[in-house]
Structure formats: C-alpha cells, structure tokens
Structure I
Amino acid sequence: MTVNIFDVVVNSDDIVVLAPPALIEVGVDFGPQGARGATFYAGSGNPNDNVVAENVFGESINPVDGDIYINTSAGANYGWLYIYNPKVSGNNWDQVLRMSPPMYTRNIETTFTSGFSTITVPVSEIIPSGVVVSSAYDYVINVRAINLDPTLLTISSQTISSNNLEIVLQGIKYESGSWSSLDSETIDIATIITVV
C-alpha cells in the first residue's frame with residue numbers, strides 16, 4: 001500500500017490575531033427591578049416577640065417572605081432557625097430547624113454530705129417547650145469538679161421529677177495521701193447536659 005503525501009506551502013504576508021474586545025458593556029438596568037432575595041437576621045429571643053428590622057450586616061430593612069432569623073439567646077431556645085412567612089393572623093416567623101442540639105452548660109455550686117449531693121436543673125432550661133424527652137437517661141450529663149484538690153465525681157442516679165432533672169452525685173477527693181468522701185464541702189461543678 002502506497003500513501004501519497006502532498007507538500008503544502010502556506011505563503012502569506014499578513015497574520016490576523018483574533019482576541020476578545022477591550023471593553024464589554026453589559027446593560028443591567030433594563031426591565032423592572034425584582035424583589036430582593038432572602039436576608040439573614042440574628043437576635044436574642046423569639047422574633048415574633050421582638051421587632052426584627054436589622055439584618056446581620058447592620059442594614060435596616062423590613063423582613064420579607066423567606067428571610068431567615070437565628071435566635072442567639074442563651075438557654076433552651078438557643079440556635080433555633082426561623083423563616084419569615086407572613087400570615088393574616090398569628091406569628092409571622094415559623095420555627096423550622098434547631099441548628100445545635102439542646103445543651104445546658106453552667107457552673108453549679110453544691111454542698112456534699114457523706115459523699116453525696118443532688119443538683120436540680122429545670123428541664124425547660126435544657127429543651128424548648130413542646131419537646132418531650134421520654135427518659136431521664138436521654139440526657140447525657142458531664143460533670144467536673146472545679147477544685148484544687150484531685151476530686152472524682154460520679155453520677156449515682158438521674159431522674160425527672162416535677163419537670164426537673166435531678167442528678168445525684170457521689171464525690172471523693174484525694175487529700176493527705178488518701179481518698180475520702182466529700183463531706184460538708186461546697187464546691188463548684190462544671191455541668192454540661194445534652195440530649196440524645
């Protein structure tokens with residue numbers, strides 16, 4: 001099989017270079033202006049109880065359908081996300097998403113007697129109203145003594161009584177070469193409670 005290749009010679013005195021134009025004009029002021037997009041608000045408390053008029057950038061604007069509000073207040077309602085949904089009557093902000101799990105963090109001062117102490121935390125400070133937690137063991141509790149002496153705390157029991165979470169702690173400390181029960185001692189306890 002024989003293949004013939006032709007010799008091609010290109011001879012030109014001119015070279016044309018193609019490039020984009022130096023300036024592009026885009027017209028953006030044609031037609032009616034549309035509604036603005038959603039904006040974010042952050043504030044302390046339920047937005048239905050407060051006037052929401054300033055977004056997270058500090059701009060004063062009125063909320064429109066689809067705007068988003070994040071509750072930054074401490075306590076059971078921290079981290080709830082709301083969406084603005086204007087209605088004829090009733091609340092305009094609908095609570096739609098919990099951005100962080102229910103959490104309670106406090107330093108609690110308590111007195112131990114014969115190695116035991118009970119701390120009581122209102123359930124309403126841990127979870128928002130309307131949420132039901134079926135068991136006291138759905139609350140995950142972490143405690144740590146704020147004490148100069150080496151101190152060990154364990155949770156002896158946890159129960160729900162009269163809308164309160166009651167936590168019975170047992171505590172011992174290391175002093176003078178031996179461990180002994182905390183007795184007639186008041187200490188601060190760093191307490192973190194979450195819900196699973």
Structure II
Amino acid sequence: MKRTLGGMLLFSTMVVILAGLLQLLNWIPSAVQDGAFQRYASIDEARMHLKSSTVYTPAYFPRSVRWPPSLIATQSRPYPAVVMEFSRSDNPGETILVITETALPHRPLVEKLRLTGIRESVRYEFKGRTALLEVGVCGKDEQCCRMTWSEGDVGIALVMRSSPVELVRIAESMITKQRAADPPH
C-alpha cells in the first residue's frame with residue numbers, strides 16, 4: 001500500500017513536470033517569432049504587425065506592374081523593416097519592382113532585384129527631398145534602376161526593371177506632402 005501511494009505521487013509529479021515542459025516548448029516558438037520576418041496578405045495586416053500606420057506605398061503604377069504586391073513582409077526585430085515585391089503584369093512569376101523600407105541607419109533588406117552594375121548615379125530632387133538615383137543593370141544584363149531616400153527615420157529603396165522615368169513617377173506618388181525648405185543657418 002505504501003509502495004503504491006509513493007508510486008502514484010511520483011507519477012503525478014512527473015505528469016506535472018512533463019505538462020510544464022510541454023507548455024514551455026509550446027511558448028518558445030511564439031516568443032522567438034514575435035517580431036521576426038513574416039509574410040502578410042495585405043498592407044493593412046503589415047501595418048498592424050508593425051503597429052505603425054506609415055507603410056509607404058505608391059499611388060501610381062505603370063501598366064507593366066501588377067497590383068497587389070506578390071510579397072508583403074515585415075519584421076520588427078532586430079529593427080523595423082518592410083519589403084514589398086511586385087510582379088510583371090504580363091508574367092506574374094517575374095518580379096519587376098521591389099520596395100524596401102528600413103529603420104535608419106540600417107541598410108535595406110536584401111532585395112530580389114539587385115543592381116549588378118551601375119552605369120550612372122545622380123542626386124535627384126523631388127518634393128523637398130534628395131534621392132540617389134542609380135541606373136545600371138541587374139540579372140541578365142537588363143536595365144534596372146534604384147532610387148533611395150530617407151523619410152524621417154525610415155530609409156526607402158525602390159529597385160525596378162525599367163527606365164528611371166517610371167521609377168521616379170512611382171517614387172513621387174509615394175510621397176503626399178512637400179517638405180518645407182530648410183531654414184537658413
């Protein structure tokens with residue numbers, strides 16, 4: 001009788017310990033993933049995840065770009081960042097435009113489109129901002145361009161397989177307010 005009671009007590013203790021370990025193992029992935037790079041179905045979902053209403057999206061898209069984005073992903077740790085990829089309208093499997101938004105001073109997340117060679121680089125003024133506009137090639141020696149600038153504490157980068165004229169139009173449509181001129185020093 002004494003042996004049975006001791007065995008039941010040991011068994012009960014082991015069940016409680018095992019249940020506690022299972023709860024801990026169940027909690028660890030959610031704690032690690034909170035803030036990690038994650039995909040979303042819509043820009044509104046991404047905004048809610050970042051707890052920010054500011055996710056810069058273009059109002060203008062050329063006919064060659066398909067809406068909605070083929071990829072919307074964000075992270076809040078180790079720093080806030082957003083990536084949106086857009087497909088070519090006549091070939092949904094091919095990425096034509098990538099927009100990244102990253103907390104400064106961090107560099108943009110690795111883009112699916114990368115300039116492999118830069119042929120020309122110029123400062124471009126638009127809506128009270130100064131952007132760096134680069135024209136070059138990516139992938140299979142096709143023309144690509146990249147435009148980068150900062151919006152407060154966010155760095156924005158657009159990379160597109162197209163002419164710089166289209167990319168500038170997209171970038172200008174992302175900004176709704178003209179920045180005030182800097183006061184004289």
*If distance in nm of label points 7 Å out along Cα→Cβ at positions 36 and 68 is computed to be 1.7, which of I, II is the source?*
I
*Which of I, II yields 39, 32, 27 [Cα extents along the principal axes in Å, for residues 44-155 alone, calculated]*: II
_Value 0, calculated as helix-only ellipticity at 222 nm (-39500 (n - 2.57) for each DSSP H run of 4 or more, over all residues; to 500), assigned to which of I, II_ = I
_Suppose P(r) over Cα pairs in 5 Å bins from 0, in percent works out to 1, 6, 11, 11, 9, 8, 7, 7, 6, 5, 4, 3, 3, 3, 3, 3, 3, 2, 2, 2, 1, 0; of I, II, which structure was it derived from?_
I
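Every number in this text was worked out from the coordinates using simple rules, so none of it is lab data. Please read these numbers as outputs of a predicted model, since none were measured by experiment. Cβ atoms are built from the backbone, for glycine too; each structure is taken alone.
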